[in-house]
Structure I
Amino acid sequence: MKRFFALCITTIMLPSFFYSCMAQSKKVLTAVEFEKEIAGKENIQLLDVRTPGEFFSGHLKNAMLADWNNKSEFDRRINFIDKTKPVYIYCLGGGRSSAAAAKMEKLGFENIIELKGGINAWKAANLPLDGQSNEKQLSIEDFKNSITAHKTVLVDFGAAWCPPCKTMEPVLKSLEENNKGKFVIVKVDGGRDEDILKEYKVTALPVFIIFKDGKQVWRKDGIASEQEMASHL
């Protein structure tokens with residue numbers, strides 16, 4: 001009888017236990033609560049799942065872009081997010097971020113924090129936004145002058161809001177430190193320098209191109225190891 005009673009209790013409690021574990025992997029915060037959570041945190045995983053057009057009209061500081069409407073690009077970018085660390089996520093009104101969070105839960109992301117009401121709620125709370133830079137595009141002429149001004153140039157097509165580009169930052173830093181004087185890096189902003197992106201047919205970030213004496217000798221679309229890049233310098 002005791003064994004039967006214990007089995008019944010276990011059967012009753014198991015669904016509640018699993019529901020509790022699932023609930024802990026995702027939570028929804030108001031704009032004010034969300035702002036307090038992300039304030040002052042370094043290397044934060046903050047994901048904006050709106051379209052590029054929406055992103056560049058104003059976004060949260062340090063946000064990375066992963067457009068939920070572009071499923072292949074979304075999947076590619078979240079591959080560079082650490083599943084074991086908190087991920088803060090938002091969209092315009094909350095619908096897309098909720099769907100994205102549900103998918104990320106299924107993929108094993110352990111701690112997802114959503115912004116309730118999205119960026120609309122953030123604006124309503126009069127919280128600050130970062131917008132598109134007012135800096136001018138790098139002209140094709142200036143770009144070509146920069147790659148002919150040095151013997152060996154590594155061009156980094158990237159952006160601060162691009163997760164795989166973030167992954168490459170320490171790799172590039174190490175490459176520079178270990179190959180001092182051998183090359184220079186020229187950065188092309190993937191959200192601003194549209195003419196150069198079109199000229200070199202860059203459709204996804206990051207992309208790395210090495211020029212020697214002004215001529216392209218190597219190109220890699222996507223992330224690359226330090227050893228791979230160093231072998232072409």
Structure II
Amino acid sequence: MNGEKEKNEAGAVAEEIKESGSVTVGGEHDAIRVLTVIGQVEGHYMLGENQKATKYEHLIPMLVAIEEDPTAKGVLIVLNTMGGDVEAGLALAELIASMKKPTVSLVLGGGHSIGVPLAVAAKRSFIVPSATMTLHPVRVNGLVVGAPQTYRYLRDMQDRILDFICRNSRVDRQRLEELMMKPDALATDVGSIVDGREAVDIGLIDEVGGLSAALAALRE
């Protein structure tokens with residue numbers, strides 16, 4: 001009987017991970033919700049079927065549900081993302097930053113582009129030593145109107161991202177802008193790639209650490 005119950009519970013967990021990329025760990029009254037941000041953050045336009053994506057319209061109601069769930073002790077956000085839609089990513093970051101529940105982020109592999117605000121949005125942030133984060137200016141794909149207003153809009157968007165990052169981390173704004181505009185670090189773009197230790201040294205991420213450290217921070 002117990003074996004059948006455990007089998008059903010394991011199946012439910014597997015289905016939850018498959019459908020939403022989330023899982024619940026811990027006991028009934030001190031549960032930790034685990035959310036993943038992988039691939040690209042999908043925004044107003046759907047990505048190709050062969051691309052891994054995190055859909056912000058899925059994460060938003062999940063975060064609201066966690067905030068209102070009395071059994072949820074906190075949320076662990078695990079990131080391995082190449083970036084994606086700027087407005088969608090920043091919207092998610094603002095939502096995470098506004099939560100009262102304890103939040104911890106863990107960067108594995110990469111937390112690139114708009115993944116940077118998502119990483120710093122949590123109240124505590126961790127990064128493994130081998131992970132990297134790409135810092136670069138806001139970019140757009142496709143045709144754009146070559147008018148001053150277009151470039152002003154992009155600059156304003158970049159300023160909002162910079163404001164958010166600096167407000168939710170210890171990084172110096174001038175240093176952050178220097179890294180974002182570095183001309184000789186990337187082959188086909190301006191910007192910089194920082195590894196786990198450097199991300200902590202410049203104040204972008206709080207600590208170098210892995211899963212056990214991130215979970216321990218949530219249970220403090």
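Which one of I, II has distance in nm of label points 7 Å out along Cα→Cβ at positions 70 and 206, as calculated from the coordinates, equal to 1.8?
The structure behind it is I.
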Working back from 1.07 (Cα Rg over 2.2 N^0.38 Å, computed), options I, II, answer is structure II
For mean count of other Cβ atoms within 10 Å over residues 78-85 computed as 21.8, the structure of I, II it came from
II
If you work out mean count of other Cβ atoms within 10 Å over residues 62-69 for I, II, which one comes out largest?
I
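Here, each number is a calculation from the coordinates, and none is a lab measurement. Model, not experiment: these values are computed from the prediction. Cβ atoms are built from the backbone, for glycine too; each structure is taken alone.
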